[in-house]
Structure P
């Protein structure tokens, strides 16, 4: 059976993976058993995708990223260079907590900046934007812009990745797409 994805000759792909059509896996990356990579993903150099991780369609994983068991990334997620997920709340070298992984869900369209850390058990809402170097220690709402250590919300982002500036009626327009958004009860929704 012909494979419908590309893997560089230095990539290691364990048995039992599901890899979608059009996906590319680059130099020195390790795709471990029982993980699922959707169609048209791009897995950069020196990436680790641990067992049972699920990546949706069109997920872009930049170089040196670690995605550990318990993580699910929905479609169109961007993971910046050297960012990392954790999966154990209280790791100790001498205590085996294998199988006690805390789950993290990264919703559709999220971007996570370079060198960010996502502490396990904190889901990230659709189209949220995590700044470079941020350390996420709590849930992130949809469309939120968070930065710093610990990460704190400083604004809202459009689906095209532009900061939203809300007017006196709590309405904002994305300067690139022209899409309109409403802020109500500390929740952003796109106006159809």
Structure Q
């Protein structure tokens, strides 16, 4: 094996797991998942069938990633956050096969105990605060908090809140990278 799996982890047949990935205690990786290189899957994580995780995805303890979710490279999923995959679940109504899709784009971070309601994509380098309940699509670099989650600002690729000057320019205090705000869209320049 080119990856590490703790003795208590359960990995079903048909999974593809990249080199250098680590899967920790009591996690269940279900059939037909794709997990990229150098991922870290914490304790008690469930990765449902056909989920796709890119390279260097960090999944903290007690996270549920249900069918229909795709996470691109460098995504961070905080402790006990959850994705849903059915908008109107009922125990007596079988809705398998009608799962809504959710795409989490490169570099996005989702905080502890956040819930992402299915069908709402998370943009590149977006930042979802702890406990947020996301009920709409999140733009790239956006900072969303609350229940229901609402946008309160913009974030740099290094995870710092951006403060834009009168020309619509912000500089990340850690990386010194520059960002431009134009028409409610942020781009790195």
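Rule-based calculations on the coordinates, nothing more; no lab input. The model shown is predicted, which means the values in this text are computed figures rather than measured ones. Cβ atoms are built from the backbone, for glycine too; each structure is taken alone.
If you rank structures P, Q by distance in nm of label points 7 Å out along Cα→Cβ at positions 123 and 179, which sits at the top with the largest value?
If we compare distance in nm of label points 7 Å out along Cα→Cβ at positions 123 and 179 over P, Q, the biggest value is for P.
If you work out distance in nm of label points 7 Å out along Cα→Cβ at positions 27 and 171 for P, Q, which one comes out largest?
Once distance in nm of label points 7 Å out along Cα→Cβ at positions 27 and 171 is tallied for P, Q, the winner is P.
Taking 0.20 as the value of FRET efficiency 1/(1 + (r/R0)^6) of positions 91 and 155 (r between Cβ atoms, R0 = 30 Å, to 0.05) derived from one of the structures shown (P, Q), identify that structure.
Q
Assuming 2.7 is distance in nm of label points 7 Å out along Cα→Cβ at positions 35 and 139 as calculated from a single structure, say which of P, Q it is.
It must be structure P, since only it matches.
Which structure, out of P, Q, was mean count of other Cβ atoms within 10 Å over residues 83-90 calculated from, if the result is 18.1?
Corresponding structure: P.
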